[in-house]
Structure 1
Amino acid sequence: MLKLSLIIPVYNEERHIRKCLDSVAAQTVMPDEVIVVDNNSSDRSIDIANHYEFVTVVQELNQGRGYARNKGFNFAKGDILARIDSDSELKTNWVETVKSHFENDDKLSGLTGLAKTPILPILTHPMSTLITRTYYWFVHATFGTITTWGATMAVRKTAWETVKDKVCVDDNVVHEDQDIALWMAGAELKIIQANDVLITSANQSFRYLPKLWHYTRLRGSTKSFHRRANNLPAPAKVRIAWRLRALALLLALLPALYGALCSLIFFPVDFIAVKLLRIQTWFD
């Protein structure tokens with residue numbers, strides 16, 4: 001049986017961390033260890049985390065998700081390094097499902113899953129996986145290979161050992177979750193999108209126009225970084241055929257336009273709530 005370590009980078013997430021850890025506590029199979037990486041939180045996030053007996057808190061003083069992710073991955077003892085966000089609420093069999101994928105395929109080095117998120121602005125229901133499916137269609141087509149998403153993903157410890165000295169920790173240059181996947185792809189390591197590795201999240205901050213623009217720019221920066229490093233195009237063994245990439249872009253078009261339109265329409269309201277009224281819970 002493979003051992004699984006669950007790593008959760010945390011920076012001022014007191015609004016979400018309790019629901020996240022409650023979903024961990026409700027797992028059909030518990031992780032072998034749960035590591036909360038405190039990335040200089042100044043709110044009650046870590047006080048809340050310390051109330052859970054199964055949680056180990058470690059601190060990373062260098063600010064950024066890449067640094068926090070690396071701290072947790074290097075500290076972890078498991079054969080599988082699972083990674084979620086602090087606003088991820090795990091389906092009850094999440095850990096069991098992740099373990100089964102790795103135990104049933106000894107060639108598997110990484111996997112990523114889906115999230116149910118609200119499909120309408122401001123409202124928390126109804127929920128659908130459409131937004132994350134659209135994200136994967138677009139991103140996988142952009143990079144020509146399967147990448148991971150930090151809210152619900154896992155990598156084999158041996159894969160991490162292969163790429164850990166290559167990953168970029170600068171959040172202004174790369175998406176850390178895409179970056180690690182691209183280095184794994186460059187080493188011809190197998191990654192899959194496993195749609196049964198499911199979470200839910202009510203957080204809608206992705207629709208905030210400045211954040212949407214930042215993430216879009218960062219995706220381009222990530223691609224440029226890996227081209228300069230001669231790590232793209234991906235090796236033929238892990239490359240997605242151009243026909244599938246074209247189909248993915250076609251499928252992503254309408255949902256992406258809908259998301260962009262919502263961001264534009266709601267931007268004045270979102271800006272007032274976030275910047276002027278400083279309502280931290282506006283998106284969730």
Structure 2
Amino acid sequence: MEIRHLRLIKFIVEEGSLTKAMDKLHLTQSALSHQLKEAEYQLGTKIFLRINKKMILTKAGEKVYALANDVIGKMDETHHEIKKMIYGESGEIKISTECYTSYHWLPSLMRQFHLLYPNVELKIVVEATHYPIQGLLNGTLDVAITSDPVKNDHIDYIELFQDEMVAVVPDSHAWAKRKFIVAEDFTGENLIVHSLPMETVTIHAAVLEPAGITPKKVTVVPLTEASIEMVKAEMGVVVMAQWALKPYLHNGALKTVKIGKNGLKRKHYVATLRDKPHAGYFDQFIEFLQREITL
């Protein structure tokens with residue numbers, strides 16, 4: 001007896017008739033009747049009795065139906081396990097960063113990961129941007145990407161990459177010919193930032209605040225392209241990661257200036273809750289980030 005025979009018997013019992021089984025199996029009634037006759041011929045006995053237009057299992061049929069449930073159940077389970085081996089488990093990973101500029105590279109990596117693990121949904125939680133560690137601790141996030149690792153016994157940090165923050169000015173600006181600038185140089189400038197609060201802005205937290213320096217003015221411009229256009233128009237200066245500026249430096253209208261003699265470097269980490277159990281695909285995502293981020 002073949003799997004197709006067992007599947008047919010299972011559908012007839014569960015659907016109540018050959019006609020309804022025909023709709024589920026997408027075969028003609030004559031084809032199904034032929035398969036049923038084949039199965040009964042191989043067994044050497046009837047599987048169903050037709051009583052008042054109903055298909056009733058015989059004693060032998062009951063045993064075959066039990067076998068069908070067992071075999072088909074194990075087949076379906078095995079098929080599911082093999083799919084998990086190939087594609088990974090199904091699930092969701094909620095992720096956010098502390099900086100909107102990180103979303104320039106994150107979606108591309110998410111698309112690549114989805115090709116490898118199509119059953120895992122990666123969800124950016126934009127609302128947790130700037131405060132990803134809090135999002136991690138309150139359960140809003142599964143993964144937080146940060147350059148400001150807060151010491152906490154419940155959080156593990158894994159280093160992802162290091163970048164450098166630079167000031168961006170028009171070619172005509174006084175800083176354009178400088179090898180580097182320091183905190184005091186910002187006192188007469190309009191500092192363009194992507195968002196508030198200021199404690200989440202790297203140049204403020206790492207350079208200006210420790211030196212007790214306040215820029216002449218702070219302007220919030222969420223869009224990178226708009227910030228760059230303001231700099232070109234000599235309406236302010238912006239501090240951004242060197243990698244994020246590459247698309248805007250090709251025509252020589254803008255200059256980048258090092259911040260501090262040794263530059264303003266940041267390390268980025270992926271943060272996860274230490275004691276929270278995770279599925280196998282979760283660790284695969286972390287390893288994927290470590291391996292694939294090349295800025």
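List of remarks:
- Among 1, 2, structure where Cα extents along the principal axes in Å as derived comes to 49, 49, 34: 1
- Structure responsible for 10.9, with mean count of other Cβ atoms within 10 Å over residues 50-57 calculated and labels 1, 2 on offer: 2
- Distance in nm of label points 7 Å out along Cα→Cβ at positions 90 and 130 derived as 2.9 - corresponding label from 1, 2: 1
- Top of 1, 2 by FRET efficiency 1/(1 + (r/R0)^6) of positions 2 and 226 (r between Cβ atoms, R0 = 25 Å, to 0.05), largest first: 1
- Value 8.8, calculated as mean projected area of the Cα convex hull in nm², for residues 162-273 alone, assigned to which of 1, 2: 1
Read the figures in this text as sums done on the coordinates, not as results from a lab. No experiment lies behind these values; they were computed from the predicted model shown. Cβ atoms are built from the backbone, for glycine too; each structure is taken alone.
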